[in-house]
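Pasting the structures in now, so scroll down.
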Structure 1
Amino acid sequence: MKRAIRKCTARTPRSALTPVGLVMELDATGRVVRTWLDTDTAVATCLGEAVKTAVFYAPPKAPFLTSMDMSWSR
């Protein structure tokens, strides 16, 4: 995930980054089946595509919904 964040934010100045909310539906093996984003910025779209190839821990049940909220302040 860190690699995807670096790739997706590399060309956007930090001051132009806006928060991103991402909801993922995982299958029984932890693969991402579907995503929903709360914004349509280039960074959000890139992150949504990047997680589609990610594999997370197998959830306790499937389908399993999980979410991430990302902001860029330090």
Structure 2
Amino acid sequence: SSGGATLAAMSKILQGFDLGSLTWHGAEHTHLLAEAWKRAYADRNDYLADPDFVDMPLERMISAEYGAER
């Protein structure tokens, strides 16, 4: 499902940040989560579809390298 791929992409995007050092639900924490969600959902909308008809870059989307780029 695209939901699992989107969550995996968000996780990879957030890996490069020390979330534990941020105030829970503080402005910086909330902003960082929102930006990760925005990027992951934008990628989902651009790349994920029916695999019978579309070649999806799923492995790349959930890679650590791609997460760091996003």
Structure 3
Amino acid sequence: MHAGIQIALALIRAYQMLVSPLFPSCCRFVPSCSHYAGEALRRHGMRRGLVLSLKRLARCHPFHPGGWDPVP
């Protein structure tokens, strides 16, 4: 696995362990945005995984219904 992907996955995991527990669980998607980002990076690599993750984060707002949204 590319070093950049490993670093990105480590940052996502750190967020999941250190920051996420400080806030109430309110993600409107399944899987959560951080899990989605990790899966997108593992499946599609850095460039496409980052684009998919950013598009997902852009949809994460109160006016979107959310729901099941797996990584393509």
Determine which structure produced the value 13.0, 44 for Rg and Dmax of the Cα atoms in Å, calculated from the coordinates; the candidates are 1, 2, 3. 2
Please compute relative contact order in percent (Cα under 8 Å, 6 or more apart) for structures 1, 2, 3 and give me the label with the greatest value. 2
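Every number in this text was worked out from the coordinates using simple rules, so none of it is lab data. The shown structure was predicted, so the numbers you read here are calculated from the model rather than taken from an experiment.
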